[in-house]
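Novice: Next up: the structures, one after another.
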Structure P
Amino acid sequence: MNLQGLESFLMVANKKSISKAAATLHMTQPTLSTRIKKLEEDLGFPLLERSWEGVRLSKQGQYFLPFAVHFLHEFSNASTAIASFKDFVSEVAAREVAKNNESLRIGINVWLAPVFSNAIITELSKHFPHLDFSFITRPTNTLKELMEYEEIQMAIYYQNETNSVHCSRLLMNDEMVLLCSDDDWSLIGEDISNIKLLDSPFLLFDNPVLANNKKLINTISSKLNIKKCQIVDHANVMLTLIASNKGYIILPKTGLNQLGNLSALPVKVTPLGSSFPSVDIYLEYNKQSPLIAPIQSIEKMLTTSFIAEYAV
């Protein structure tokens, strides 16, 4: 991500003027405009709407703004933490490098961690009790890149359009489920196409399942003929809106593990079965890893007893 472009975009959003933003950043207006246009090209959507009256955030820019603020704060926090604890971080890093071939680093999609982590820990504790291992939970595309950098030796994720570089194996087809209020379900009945009768919007939830899967998002949009939607960025807010007849959503079944006790809410969970495309869950690993034995032990466990038991 272009840090200069992000900083330029945030300054324009704050000052609501390219000239004022350029003056604050001590640069010319053409330079600032070029930075933002480059950022827009990288992102693939416009951040600003330009007219003779000035500039304002586009709808995409409004949605992107909190992500940009969060990203820069996270970057700053990481820099501050490393600078403040540089001696400690260096010592830890040295130990990690020394035991690099002895420590198994496992990446799991954030929403799949509650599904697979306990089974993996049990398997490794039973058959490799002295193995040092750790988990990294990130969205699918991040995990695939970490596999390329060899920062993790195996990953479990919701498959998407991005190609994998190592051996990958299908673990399961995760069916989609509809979450709506009890009242909305009474209108839908048994026919999913009746969703068009609902006055409540489809909830666009920032989650690691949909965020990296354009094909799935497009399928949901076209199949349901969505005309009205609302963006939410927290699971509890999403559930509250659904329970209050203020929206509905479609998620993979495994995502329900992140949502707590749904039975306590007036929320109807309906499996969509074959009427809706499933999302594939894959295991990817590096066959050349010196820790291939525990990796393949996990693979065997997940593709035999675990998946069968989970499906039940």
Structure Q
Amino acid sequence: MNIPPNSYCAYCDSLHTPYHDNNYCSLHGYEYNKAFGNAFYIKTDRLESADHHSRYTIRAVLKGYQHYMVNNEDILLNQNRFLVLQENQVFSTKIESHYPTEAVVIAYGTEDLRAILESLDTSLKDLLDNTQGNSIWDVELLPNSYEMSDELNQLLIHLAHAIQIGIKNEMYYEEMRFNILKDVYRNHLKIEEKLQHLSAKKDSTKMELYKRLHRSKDFMMSHLNQKLHLDQISAQASMSPYHFLRSFKEVFDCTPLQFMATERLSVAKDLIINSDMPISHIIAEVGYDHPSSFSRAFKKKYGLSPLNLRSR
């Protein structure tokens, strides 16, 4: 595919890739079906895109924070989470960070995605046996953020490094994209297995419940600096507050309050270590009103005060 010079938007042009001739920018009308798999790496503290139509992609942050707007929902990715977008899904993205964010995008063309999924149907048979014999084609990967396994994190780190140092070995990237997709599906099959233990009777009801709860989780992640009320959060799941509380604990093994407290302290720790942002600003950034209550919670969680951690 011959791409004319200067034919990408600023966002697409900022993506580092080993194969420039196997990319396309949907804003410029280049045909998606001519693009096969590719991998991209980006490092920046400022970035904003217009609406794009995605290939089938796995999007992850290795360091920092990146916002995605999908289906009018703000999804925040940090170094523990990834996002899956389906073919032709509309998204926009934004990075506005206190230190450079590093992120990767793994893209799959229609033909190579089909080939990989057919292979995964066989290679994941041991897990499929535990999910009532469903085919990998039946697994629904929703546009929510997911927690990253250690194995997936290591694969993405190696992939990013290969792009940065300019490796051009096509077989290497094919193997990496296969292994990354395999790990994503393995993770999701385990989630679906866990859903079988929920109190809802129908599988469709369990998946809908999971979808709604994840939507509320992404909402909390994107509003850590705000004081949220239970009715606001439960409204994101279209559930009554008390039904939401019970279901959230059943799926995630913690309450919404515990989840937000953990995520706020995690973001604070990250900013203390990786940025020069004053600690007083960090406290406000993660939604604490009083420095003393923040310091107590932080020391209880990490065994060090914020100042001691920064001075190490």
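A short reminder: the numbers here are calculations on the coordinates, not readings from a lab. Since the model is a prediction, treat every value here as computed from it, not as a measurement. Cβ atoms are built from the backbone, for glycine too; each structure is taken alone.
Novice: When you work out FRET efficiency 1/(1 + (r/R0)^6) of positions 218 and 266 (r between Cβ atoms, R0 = 25 Å, to 0.05) for each of the structures P, Q, which one comes out largest?
Specialist: Sorting by FRET efficiency 1/(1 + (r/R0)^6) of positions 218 and 266 (r between Cβ atoms, R0 = 25 Å, to 0.05) in descending order puts Q first.
Novice: I would also like to ask the following. Starting from the value 0.70: which structure in P, Q was FRET efficiency 1/(1 + (r/R0)^6) of positions 162 and 234 (r between Cβ atoms, R0 = 30 Å, to 0.05) calculated from?
Specialist: Computing FRET efficiency 1/(1 + (r/R0)^6) of positions 162 and 234 (r between Cβ atoms, R0 = 30 Å, to 0.05) on every structure in P, Q gives 0.70 only for P.
Novice: Suppose Rg and Dmax of the Cα atoms in Å works out to 22.9, 69; of P, Q, which structure was it derived from?
Specialist: P
Novice: From P, Q, which structure was FRET efficiency 1/(1 + (r/R0)^6) of positions 66 and 274 (r between Cβ atoms, R0 = 25 Å, to 0.05) = 0.95 calculated on?
Specialist: This value belongs to structure Q.
Novice: Given structures P, Q, which gives the highest value for distance in nm of label points 7 Å out along Cα→Cβ at positions 194 and 258?
Specialist: P
Novice: Comparing relative contact order in percent (Cα under 8 Å, 6 or more apart) across P, Q, which is largest?
Specialist: Evaluating relative contact order in percent (Cα under 8 Å, 6 or more apart) on every structure, the highest lands on P.
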